[in-house]
Structure P
Amino acid sequence: MRTTAFTTVIGMTLAGAVAITGTRAYAASEAENLAVSAAVAVKCTVSTTALAFGAYDPVVANASANLDGTGGLTIACTKGASATVALGVGANASGSTRQLANGASRLQYEIYKDSGRTQVWNEAAGTLSTGAAPSKAARNFTVYGRVPANQDVPSGNYSDSVVATVNF
């Protein structure tokens, strides 16, 4: 019986030692909040799809009919950001008249904000407002162009370059 009592005392002592060493006791504690922050910048990007009119026929088809075409702008902004888009008059402009160039030859054209081609889109006529971005996903905007009928120009390839500026 002595062995049993001795075994019980040793077992209890070992169990108490494990319990004491397995638990840490702290005398005191203190807590403080860690400030965490981030700043989300307002940002917009723009890319373009060419406004390609195709073939202008000054003798038959476009002697009395305008040549219309479309291009595009793709704009992505920080969610909630509003932007405006301005289009320059182009590298070959004469005053505010946009012109496609082939050497010294010029073919007049215009860019519009609307499909009816009634709202000119240039520095003098104002900008296009994109409204608040619903998300960071890119949004597409159509650029409407027109080469007026009855221009007497020589054959060749005509081109221009217009700067699209996004202000945000």
Structure Q
Amino acid sequence: MGNRSALALALGLLLFAAGASSYVISKHVWARDRLAELEPRYARLVGLGESGPRLDAALVERRAFLSRRAYPVSQDVAQAGSDALQRARETFARAGLNVTSTQVLPPKEAEGFDRIPLLFVMDGDLTALQSALVVLPTQSPEVFIESFKVQSNMPTGDAPQKLNLQVNLFVLRSRK
């Protein structure tokens, strides 16, 4: 009976060892697979961490670019339209155009921006129009030219040719 119980005990220990090593091997395989799955993600995070200063510089650059192109979200739509109208009116007047009518039209949503249309009716000569159209896009926030209609009046005598103009402009205001 001693040999049999020793044999049963050895067999039990052998089965236990086999089960335990099977469990350890399966956990090892699971851990290896999990590490292989996480390694690319970790590498990307490390890369992003190392790119931090470049990303910060790019963000500052983008914000500066946006501030040159659009009014900030903190500024009211009506204020932005009024400011743009005044700046454009001054540009046209300095160029020698006679502004007879202006209007800020209702804003429209456009991909994260409020698009604020401005309408100008004026008259003047071709040189004045060219001067204004060169200066207008250099303003900050930028005033965009959407379209314009030009009608020519027949000159009398030596007077320069007069143009009647309707100019449609717009400015952007960030919504975010």
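What follows draws every value from the coordinates through simple rules; no lab data is involved. In this text the structure is predicted, and so the values were computed from the model without any measurement. Cβ atoms are built from the backbone, for glycine too; each structure is taken alone.
Points to keep in mind about this one:
- With Cα Rg over 2.2 N^0.38 Å, for residues 24-119 alone derived as 2.11, matching label from P, Q: Q
- Identity of the structure behind 0.95 (criterion: FRET efficiency 1/(1 + (r/R0)^6) of positions 96 and 112 (r between Cβ atoms, R0 = 25 Å, to 0.05), calculated), options P, Q: P
- Source structure (of P, Q) for distance in nm of label points 7 Å out along Cα→Cβ at positions 80 and 144, computed value 1.1: Q
- Parent structure of the calculated result -19000, given that helix-only ellipticity at 222 nm (-39500 (n - 2.57) for each DSSP H run of 4 or more, over all residues; to 500) is the read-out and P, Q the choices: Q
- The maximum of Cα Rg over 2.2 N^0.38 Å, for residues 88-151 alone over structures P, Q, that is, the highest value, falls on P.
- Ranking P, Q by relative contact order in percent (Cα under 8 Å, 6 or more apart), the structure that comes out highest: P
- Of the structures P, Q, the one that 0.05 was derived from, the read-out being FRET efficiency 1/(1 + (r/R0)^6) of positions 48 and 128 (r between Cβ atoms, R0 = 30 Å, to 0.05): Q
- Origin of the value 1.64, where Rg/Rh (Cα atoms, Kirkwood Rh) was derived from one of P, Q: Q
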